[in-house]
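Structures are listed in the sections that come next.
Quick note: the coordinates plus some simple rules give every number you see, no bench work behind them. All of these numbers come straight from a predicted model, not from anything done at the bench. Cβ atoms are built from the backbone, for glycine too; each structure is taken alone.
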Structure P
Amino acid sequence: MCERLAERGIKNPAVLDTLMRVPRHLFVDEAIATRAYEDVALPIGEGQTISQPFVVARMTELLLADGPKQRVLEVGTGSGYQAAVLAELVDVVFTVERIQSLYLKAKARFRALDYRNVNVRHSDGSWGWRSQGPFDGIVVT
């Protein structure tokens with residue numbers, strides 16, 4: 001997967017390395033886990049999708065383009081994959097999900113995968129997470 005991402009223009013080695021390490025198959029339903037490393041968006045329920053790896057890599061690369069980040073807000077947790085990728089590269093991730101079932105699944109994944117630097121909240125992301133700001137990066141997924 002990472003070779004294809006590099007061929008498509010992803011240049012940041014830390015981003016490519018992180019996408020190799022984060023187990024994307026654990027962020028989708030078991031029935032479609034065999035497709036997890038294809039460069040396509042996949043359904044995660046509630047009419048939502050997990051972004052394709054290229055989109056995750058590009059957004060992450062752009063976020064880090066002007067240097068390392070400490071506190072990043074993600075609006076739209078979804079499966080939790082983008083937050084997990086960010087958690088490998090920044091100090092603390094704050095992620096907000098409006099759909100309760102997705103919030104609960106993502107929260108369980110973060111716990112199971114021991115992402116202690118990810119804070120997840122069930123809320124309307126258009127409000128951000130004011131009590132935890134300011135952030136030095138924001139990703140809207």
Structure Q
Amino acid sequence: MEKGIARAGRGGRAARIAAAAAMAVLAAALVGACLWGAGQSARADALEEGMRAVYRQAFLQLSDNVHDMQTSLKKLMVVSSPRQHVLLLDDVWRLSGAAAENLACLPVPHPDTEAFNRFVVQTGDYARALATR
């Protein structure tokens with residue numbers, strides 16, 4: 001009978017050690033998961049900030065390209081040389097392509113920008129047609 005009690009005592013001790021080891025492994029896994037999650041969160045934040053920078057840059061370039069198109073179109077009204085006309089029309093065509101490309105980089109639904117995109121592209125196409133004739 002005493003042997004059975006001694007065995008039960010040893011078995012209980014082994015069970016306690018196994019339970020403590022399991023708790024230590026689970027705690028280590030939890031700490032590891034928390035560290036991994038924090039790293040993933042920081043990575044996601046960095047990627048999001050990077051995308052915001054890309055969108056901001058595309059918007060600023062779009063604004064600059066449209067402004068430069070407007071300037072070139074105004075210059076067309078006052079130049080007299082056919083060579084200057086061709087140079088300015090080519091400039092409008094180039095700027096319209098760049099503006100359309102910048103617009104495509106922005107996270108805006110297509111229906112919201114369709115009319116503006118059509119205007120920019122048609123202006124560039126018309127300028128190119130006038131320059132090549």
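Remarks
- Parent structure of the calculated result 4.0, given that distance in nm of label points 7 Å out along Cα→Cβ at positions 68 and 100 is the read-out and P, Q the choices: P
- Entry that produces -9500 once helix-only ellipticity at 222 nm (-39500 (n - 2.57) for each DSSP H run of 4 or more, over all residues; to 500) is calculated, selected from P, Q: P
- Origin of the derived value 1.00 (FRET efficiency 1/(1 + (r/R0)^6) of positions 20 and 60 (r between Cβ atoms, R0 = 25 Å, to 0.05); candidates P, Q): P
- Distance in nm of label points 7 Å out along Cα→Cβ at positions 92 and 108 - highest-scoring structure of P, Q: P
- Source structure of the calculated read-out (mean count of other Cβ atoms within 10 Å over residues 28-35, 12.5) within P, Q: P.
- When FRET efficiency 1/(1 + (r/R0)^6) of positions 12 and 116 (r between Cβ atoms, R0 = 35 Å, to 0.05) is calculated for each of structures P, Q, structure P gives the greatest result.
- Structure from which 7.8 was derived, mean projected area of the Cα convex hull in nm², options P, Q: P
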